[in-house]
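Q: Below you'll find a set of structures to go through.
Just so it is clear, none of the values below were taken in a lab; they were calculated from the coordinates. What you are looking at is a predicted structure, and each value in this text was computed from that prediction instead of being measured. Cβ atoms are built from the backbone, for glycine too; each structure is taken alone.
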Structure I
Amino acid sequence: LMRVAELRFDRSIAKKCLQFSMPLIPTAVSSGLSSLFERTMLQSYLNLEALGIYMLSLRFSQVVNGIHELTKYSWAPFFYKSIEQTDPEGSRNTGKMISFYLLPVFAAALCVILFTEGFVVVAGQKAYASIIEYAPILVLPAITSCLSVYYAPGILMSKRTIWSIVPVAVQFVALSALGVLLLPRFGVYGMVFAKLASIILAFAVHVTISKRLYPVWDPPWKFVPIYFAAVLIALGVHHGVQGKSIVLSCLISGIVFGGLLASCVFTAVRCSRDNPAGALATIVPKQVA
């Protein structure tokens, strides 16, 4: 192989690679920096006990992020292959599959919300008792942060990754401002809501930039409110059964989980039968009769 191949270093290719990859570094480390900043604020405005409760609660919500990582790596090849096709059917299938890719993420969120208390009681860990109050609500920021992969691919597709710094900066500024305002008054709940609000704002900015840079498609949204409604119902049930008999709590939670999951599956199947109007309209031209 060395006899027929010649090692070459092309500066133009290296420059293009660096221009694409270097701006992604802040995005890659933003999660760790955000967590470090949250710890600093909690320790400064509250105390070490509040910091410990928050970090333990955050570990439970990270189950959602773990499931998201698994589905994300199978979504990316499917998405990029589909948008390269000129077949309208392949384009439509891309939009139809979003609800199925997000289904395991929301199912994991329902599990964390409904069964955290049962896990803590069965485990018998007194140190975990205080997280029953905070772990379920931290699921909301976790699932919101997963949406950008499916609804804001334009920055990567346009190869203008320098814009990826903007949502990260917006989230950091919003988290800082809201943390200072809410932490002294609401304690750990203040940090939870500051985190949720900053992620929602960053997601809105990400989607806006994505559509402007590379309006590839208009993905379906109508199933998302139903998925979030299931999460909110699960939160309501969790607060309703909190403190009751563990057997009764697990029984009610199991029934509710089955019902909510079935409704989400039904929604995903129904969305897959619809034709998401506008999907990849800029790539697939309409056929003129």
Structure II
Amino acid sequence: TTVLLPTTLLAADPLTLKLQFKQGEVRRYDFTTLQNATQEIGGVKQDVQQSSSLRLRLEVQAVSEAGDATIAAHYERATLKSNSGQFSVDYNSDTTAAGSTPGNPLPDLFESLIGRPFTFTLTPMGEVKDVKGYKEALEASFAATRFPETPPMQALRAQLQQQFTEDQLRNLLGRLSVHLPQKAVKQGDSWTKEVVLSQGIPMAVKSTFTLEKATAQEIYLRQQGTVTPNTAAPPLVHGSLTLKPELNGTETGTTTLDRASSWPVRASSQQDVQGSFHVTGLPDEQTAKIPLTVKTEMGLVVLP
């Protein structure tokens, strides 16, 4: 006889949220990002829109006695659409052939990265350790991509090499587990986690997560947080210019977890930041401030 427990009883029981691993298990996730940025340079307003997606395949190769998993991974699919001036691109790995966008190396870089294997260790609390092969995959992809010998394109190459790193991978994988609390929680409980980002626009995101509801199959979390500058991160370098971001804002979102494994089923968040870039390296030792507003929507969904 099957006994169905009331949802309220299920929600009242303390829950220990830790990632559960099974050897041979395969999970595939789509990570999406939609970003709208507005900046003002020399009194001229510029709007930049960019959307991207990455599909990541994860396979558990082994599970240690401590519960840590060795995971083999690779990117299966990528899309990138951007209207950012001379680097505008509309790329979909399902339909865009390598070499089909002369003068724009971004599609070829993504195409070269897809399918390159790497491994890492993931703890039940979501800590990423012992990344192997990702640096080599990135180096091979950059080596296989021809960037035109022009100052703007070489500056783009240097910028991308600063962005595509193991830290970038850790930040991406962090979206799978940033919400996990350190102790058992029940409906209505809240806990705080902080993520410090050094890639892209360096920032610190401090979020409070609340367990809103739990059913027999899923757990629902709500997120409310603040965004502040990562003052310890090095400034961004673009050619001869140095840019230090001074941005603050908010981040809100929701996450749905699989109750049995604590792996996310779907998640979405909205980040709204505003402030400016402090620019140095201008002629005659001048400095400038570039007002900037960035609205970002991030999504995650597990595939069947």
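Q: Computing FRET efficiency 1/(1 + (r/R0)^6) of positions 105 and 193 (r between Cβ atoms, R0 = 25 Å, to 0.05) gives 0.75 for which of I, II? Before the final figure, lay out each step's value.
A: Details: I: 0.75; II: 0.10.
Going label by label, the one that fits is I.
Q: Also, quick follow-up: Rank structures I, II by relative contact order in percent (Cα under 8 Å, 6 or more apart) and report only the one at the top, that is, the highest.
A: I
Q: A further question follows. A value of 0.80 was derived for FRET efficiency 1/(1 + (r/R0)^6) of positions 81 and 249 (r between Cβ atoms, R0 = 30 Å, to 0.05); which structure in I, II was it taken from?
A: II
Q: If you don't mind, there's one more thing I want to ask. Can you spot which of I, II the value -25500 was calculated from, given it is helix-only ellipticity at 222 nm (-39500 (n - 2.57) for each DSSP H run of 4 or more, over all residues; to 500)?
A: I
Q: When FRET efficiency 1/(1 + (r/R0)^6) of positions 17 and 49 (r between Cβ atoms, R0 = 30 Å, to 0.05) is computed for each of I, II, which one produces 0.05?
A: I
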